[in-house]
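Down below are the structures I want you to see.
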Structure I
Amino acid sequence: MIRFVFRSLGLLLVAAAFFFFVYDGTQWIANGKFSFTSIQDIWTQVHQNSFLLLQPAIEPRFPWLWQNVVQRLLQQPIWAVLTVIGAILMLLGRKKKPLIGYAR
């Protein structure tokens, strides 16, 4: 059952990644310059208050984590991040290969 959930969620994330990839491609064609939609852009459009609470929650305790990891992750293209997470979930949810030579 959990494998099915992982595969389904992974497939939905890859589909969302494809949507954002096409969206960035149409923006590229329309504007004539390449720019991508970052995680930070989408997060601020969906729920800006939670994004504004993220930095004060992390930076005082772990300043190296905020500067080196979180800021770089938030500036990545959303389609690339969703593709990686979706692929990992789909790999975790894949069906086991049957063992050859063993009767079940």
Structure II
Amino acid sequence: MTMLLQRETRWECPNCTVTDVTFIGQPHSRFHTCAGLLGLTAPLVPVGTSCKVEALDREDYVNGELVQCDGSGRPKMSVVTTRDDGCDCAVLATTARLEARDD
């Protein structure tokens, strides 16, 4: 008889009440729409992780570019997770667009 074990990973968000459980053996991460970051997509962290997850403001001029904004309309450039042993960054890149004209 062979026993199959599934690895359980419990996730939480330090900014809101969202939790999750996954059963994936390979390294992976989870993201969610975070109420604490006003609707931005943010990572979940393993339960018990001491960290800070924050959204950083865009510090450059937004000249009609399609940028990611939070629920209050403020443009954001990234979501950074800072832990004691390092940090991770999810970049919210500007969206490209094409304008077609009949000349």
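A short reminder: the numbers here are calculations on the coordinates, not readings from a lab. Predicted, not measured: the structure shown is a model, and the values here were computed from it. Cβ atoms are built from the backbone, for glycine too; each structure is taken alone.
Some observations on this one:
- Structures compared: I, II; top value of relative contact order in percent (Cα under 8 Å, 6 or more apart), i.e. the largest, recorded for I.
- For the set I, II, ranking by distance in nm of label points 7 Å out along Cα→Cβ at positions 7 and 95 places II highest.
- helix-only ellipticity at 222 nm (-39500 (n - 2.57) for each DSSP H run of 4 or more, over all residues; to 500) from the coordinates reads 0; which among I, II: II
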